[in-house]
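Next up: some structures, all given as structure tokens.
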Structure P
Amino acid sequence: MANIRDIAKMAGVSVTTVSRVLNGHKYVRKEKKEAVLRAMRDSNYHRNINAVHLSRGKTSLVGVVVPFANHPYFGLLIEGITKAAVQYGYHLVLVQTNYNESRELEALKMLENRQIDALIICSRQSTWGTIEAYMNEGSIVLCEDTRGKGVSSTFVDHYQAFMMALDYLYDNGHRNIGYCVGRQNGTNSLQRAVAYKDFHYKHSLSLNEANIFHGCYHLEDGQRVAKKLSTMKARPSALLITSDQVAAGVMTCCLEKGIEVPKDLALIGFDNQPISKLMHLTTIEIPLVDLGEKLFGQAIQNNKEPTYEEVIVKLIERETV
């Protein structure tokens, strides 16, 4: 395969002239430019883009780590990240982990090896010790509250969001409230668990662990929860669900089981996804597209100090409470 020196020899010009042609330099004589281009065609020469990136110290690639690319929550985050990437002339490298720590480590290694300029982790499985080991390798941005950790983030205060929803249910007369969440040990899930505990303490209510459901990500998981509720002798009168998709699954199965919403079971979802509007679901709105744009902006900024930005959520009242 021909290299830049071969092209220079074939065209009868200097290596510097070939480099100028390859980089679109304006000040190259027409006959020399044509000679270089002809030599490139004759030798079937193609630029080594990795070498170009290495010489420039920039790939114009940003890695994005998500557990599930097909989940509406992460789909909207990716939409926002993509929107910003197009605006700034970047491309994305999507890494789906399924919460497999080794896949997340592969993305961090890409940052270390300069295959990407920055890394956005939308939901983390790795320990803080792992993240800290790569902090000096490039820009890392997380979608969780990292204040005091030395890593930039755009985040939702899930403690306050959960407490707002719980207080709303309490104000509507509910005293036996349950909730559904995805991971049990995720940072956001732990914040919600603390809010749930503090809520019960604040109102002097007994906390029933049977009212807490884990592993809820998809519509089918909501159906599973509703089936469980239908067998409970003292089921909760209200359920706070951290995904509109799961809430939709609960609603559809409740209809089959003869559980009326909101008469027998009040529901609050999270995210304000399109399905929540279709099903008239009361929900906590998280502006995910905007959140994704902000994450990307932090990823490509040149600030040496980490930045933190909280995204404000709001309650959307509909017909399920």
Structure Q
Amino acid sequence: MSPRSLLSLALAVLAAALAATAVGASADGRPDRSPKPSTYTIPGDRVFPEGIAAAGRTFFVGSTTDGTIFRGDTRRDALVPFSPGGQDGRTTAIGMKVLGRSLVVAGGATGKVFVLDTRTGRTTATLDTQPGQTPAFLNDVAVAGRRTAYVTDSQRPILWKVDLGSRGRAASITPFLDFTGTAFAYQTGFNANGIVAAKGGRVLLVVQSNTGKVFRVDTRTKEVSQVDLGGTALTNGDGLVLAGRTLLVVRNQQELVVPVRLSKDLRRGAVGSGVTSPALKYPTTGALVGGRLLLVNAQFDKRNSGTAPELPFDVAALDLRRGR
């Protein structure tokens, strides 16, 4: 089956969810249906991008090699530098999300979370999880309230909670949940990776990369349970995107986006066929913007093997409404 036919078949399960997904808006508030680029280039020959965060037509992508944050506009085919690498100790940028007027960035092995002003790029907070105690890798971010986010740690069995504070209170990060002794058993390799919030922040879904399992976390009771995927393992699951009750799992090494149709209580999921495209180059994560899925092409396979990356680095856009 051709990539286009496979894409159309696999994404058919998204129809209902995408019908309720808001399209991008123009400056006067009307739907923006103008043509958009199919790829967005990122300047630099050693970027190896990872995370992505979107707010309206604006989106941000980070460099894992030096922490530079780039800003893009869905109407323009190239991103531009937004905040330079090394700013306030940010030497790498992994997962990120926009929370209000803030960009929350996971700092990987630095053990830090960086909070930036989305208008100016200024760092408003640097939150340290004391990485000197044990190896850390803060990986991905989920927004679960007006001033609350959660951050996964792929090395330590801890789910971190970020509170941006209000009324003069400073931003903070605290351990929210220790997975030790729960259904989520950490193993050798990369563990908790992509994370999304559902049901108004009452539920979190987390993928474990090395086992391919997906876990459900109740933020009120802290109950942790494995989502029943019918025996399917989504190994190398990286970023997660949620559209209604359809969970899109980005499997980096396989260069696939796999749709999972979840039950109403988010405890079970039917795994669909994987979506692929020649435009995918070791994608790590994605963001839904106006019915299109923007996927970050990290090319980590090239970095890990020491071979030259395919330049320019880019973000690929798959139009879910048209099946391509």
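Throughout, read-outs are computed from the coordinates displayed, never taken from laboratory work. Please read these numbers as outputs of a predicted model, since none were measured by experiment. Cβ atoms are built from the backbone, for glycine too; each structure is taken alone.
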If mean count of other Cβ atoms within 10 Å over residues 71-78 is calculated for P, Q, the one returning 16.6 is structure Q
The value -0.41, -1.08, -1.27 for log10 I(q)/I(0) by the Debye sum over Cα atoms at q = 0.09, 0.14, 0.15 Å⁻¹, derived from one of P, Q, belongs to structure Q
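helix-only ellipticity at 222 nm (-39500 (n - 2.57) for each DSSP H run of 4 or more, over all residues; to 500) was computed and gave -1500; which structure, P, Q, did it come from? Could you put the intermediate results ahead of the total?
Details: P: -14000; Q: -1500.
Structure Q accounts for this read-out.
Work out Cα Rg over 2.2 N^0.38 Å, for residues 175-310 alone for each of structures P, Q, then name the structure with the largest result.
When Cα Rg over 2.2 N^0.38 Å, for residues 175-310 alone is calculated for P, Q, structure P comes out on top.
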